[in-house]
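The numbers here are math on the coordinates, done by the rules we state, and not lab data. Keep in mind it's a predicted model, so treat the numbers as computed, not measured. Cβ atoms are built from the backbone, for glycine too; each structure is taken alone.
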Structure P
Amino acid sequence: MFAVYVVVTIVAAAANIFSAMCDFVRYKQVSIAMARAGVPDSWMTTLGILKTAGAVGLLVGIGVPRLGTAAAIGLVLFFVGAIITHLRARDYSFGLAVVFLLLAGASLALGLYGGAVGIIGAGKAVGIENLTT
């Protein structure tokens, strides 16, 4: 189960890093989608920083489960907010936000269900019992 958690978490982190890079370079399609949702162009850097922080948190969270859980929760909330923002603007082109939400949610669920067990087990095997406390 831990291997699945690691793979899903790496995919979620990679997707968020890609999305953040699109924000940083002001990729045209992203700018258009944000404008349709009523998000000012000036927010793109901040949103990219939040996605990057979430991605880094997911990756570090493979070794520090509480950080991974916090990062996954943050990304879930971020993308729920993104979807709500699109819906409030009556813009229904938020398919990628749903994909990012599902990836973050899967990382969260796997981390809570099986990922931490793998880390704790690995920690005990090498004699560092307090890895997750």
Structure Q
Amino acid sequence: MSAAEQAAARDERGSSEALARRLAEVAGGKGASDVVALDVRPLVGYTDFMVISTARNERQAKAIHDEVRERLKAEDRRPAREEGVAEARWILLDYLDCVLHVFTPDERDRYRLETLWGEARKLDLGGSAAS
């Protein structure tokens, strides 16, 4: 898909911020906790938002992955890439404009993405995601 086609598709389905909010909402609805969305647009060129969440364990991480993937597929959105699904300790769903990270507690503590991306503005999710 060309850059112009990608931009048109993005405009048709909504902004990257709306996608970040949707990812947070669906993950939170499936029990993800400590959900944050970081606006990394001023910092990187490969994505606009990173949505970071915690699952209680690997089974819940996989359930969150499955729910997000199915709900967004029903909205005609599919991730360009998925990683970590088999191990389910850190699952990444890359929707290009937004990347969803689902961590188990130990992995989230280990990688500390909020610290790594500390310069990024946190998107106010307004209670749309579990905390």
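Below, the figures for the structure above:
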{"item": "Which entry (P, Q) yields the derived value 13.8, 41 for Rg and Dmax of the Cα atoms in Å", "result": "Q"}
{"item": "When mean count of other Cβ atoms within 10 Å over residues 27-34 is computed for each of P, Q, the largest belongs to", "result": "Q"}
{"item": "With helix-only ellipticity at 222 nm (-39500 (n - 2.57) for each DSSP H run of 4 or more, over all residues; to 500) derived as -25000, matching label from P, Q", "result": "P"}
{"item": "Distance in nm of label points 7 Å out along Cα→Cβ at positions 43 and 99 derived as 1.1 - corresponding label from P, Q", "result": "Q"}
